Structure 1
Amino acid sequence: MIAEAKATLRSEAQARRAAAHDPDRGAAALSRLDTLLAPHRGRPAAGYLPIRTELDPRSAMAGLAAAGPVGVPVIESRGRPLGFRLWAPDCVLEAGPFGVAVPAGARPMVPEVLIVPLLAFDRRGIRLGYGGGFYDRTLAMLRARGPVLAVGLAYAAQEMSDLPAEPTDLPLDAIVTETEVILP
């Protein structure tokens, strides 16, 4: 039942994000993200290479990379946590699984700070993703190893109230939008 509800919400969430997609609003969100992440510079971090209408975190990732290692996620196989490869602003990219670019020949890394894409979020820190469960498995694995800061990056229009959540849906520690930083 929850799976069907999430599937229905994904279509609405994709439409909301597409309608909100705007570089100017994205710049405001990235400014807030930079401020939130400033105390974490130097810790191993990971962002993502945007697809579709996801907010582009690469400027924040570049700032983090000036102080420490930064990676991007790599889908290694279905049903498993994400792996991460070292990334730099000028690195060469190659095609990865599901059409997402990944750094060519880069070394693996393990992040302690994650910038996470999403389709929708609620005030509890629950995120709605594309349905593969990759980030939930990854957060569970990383949090079992030690402290991790997981920050969702979204437009305010992506907020929904009380998203359906299963026990495997792990909350984010913060959500950054163009209008505010939400700390669940």
Structure 2
Amino acid sequence: MSRIGKKPVELPGGVSASVSGQTVEVKGPKGTRSFTATDDVTLTLEDNSLSVVPRGKSKRARQQWGMSRTQVANLVTGVTTGFKREMEITGVGYRAAVQGKVLKLSLGYSHDVDFPIPEGVTVATPKPTEIVVEGIDQQVVGQVAANIREWRKPEPYKGKGIRYKDEFIFRKEGKKK
């Protein structure tokens, strides 16, 4: 039994959902998102809550049960509050700035890095050493943040690079004389 799958997804005020076959579409104040479930589960909408039920007792049906319920819950969270990923830049002269639809990163290379901001995601720089990625799709927000971090991962000796706000960098000791 899936402990996650058993719980119905409650729809808060201002959010509407519609189920047609295996596709659920959720509309909220931040936008519209949809998810198509596999044939191993059944999606039902009743009393302002969405529930996911497996169609059999196979291992795959039980796997899809919890995963589908989590995907539907992420749709509801995305259209109500959205998802946010905060990042910090550490290093002398390292900074970021948003210019139109491009994030300009100065990361110690001989050139500035121009990172085009994809559709459906907003990138802000409250300080030159902070980057905030926001959007309604958790997967896209995480992927954009990972792509930005990829330009200069934090290194273990001085901790220089782009890291997530909640990330811990295991520091190493340098050479000894």
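Quick look at the numbers
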{"item": "Mean projected area of the Cα convex hull in nm² - highest-scoring structure of 1, 2", "result": "2"}
{"item": "Test item: helix-only ellipticity at 222 nm (-39500 (n - 2.57) for each DSSP H run of 4 or more, over all residues; to 500) calculated as -7000, pick one of 1, 2", "result": "2"}
{"item": "Per distance in nm of label points 7 Å out along Cα→Cβ at positions 58 and 90, the highest-valued of structures 1, 2", "result": "2"}
{"item": "Origin of the derived value 25 (relative contact order in percent (Cα under 8 Å, 6 or more apart); candidates 1, 2)", "result": "1"}
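Computed from the coordinates by the stated procedures, all read-outs in this text should not be read as laboratory data. This is a predicted model, so every value here is computed, not measured. Cβ atoms are built from the backbone, for glycine too; each structure is taken alone.
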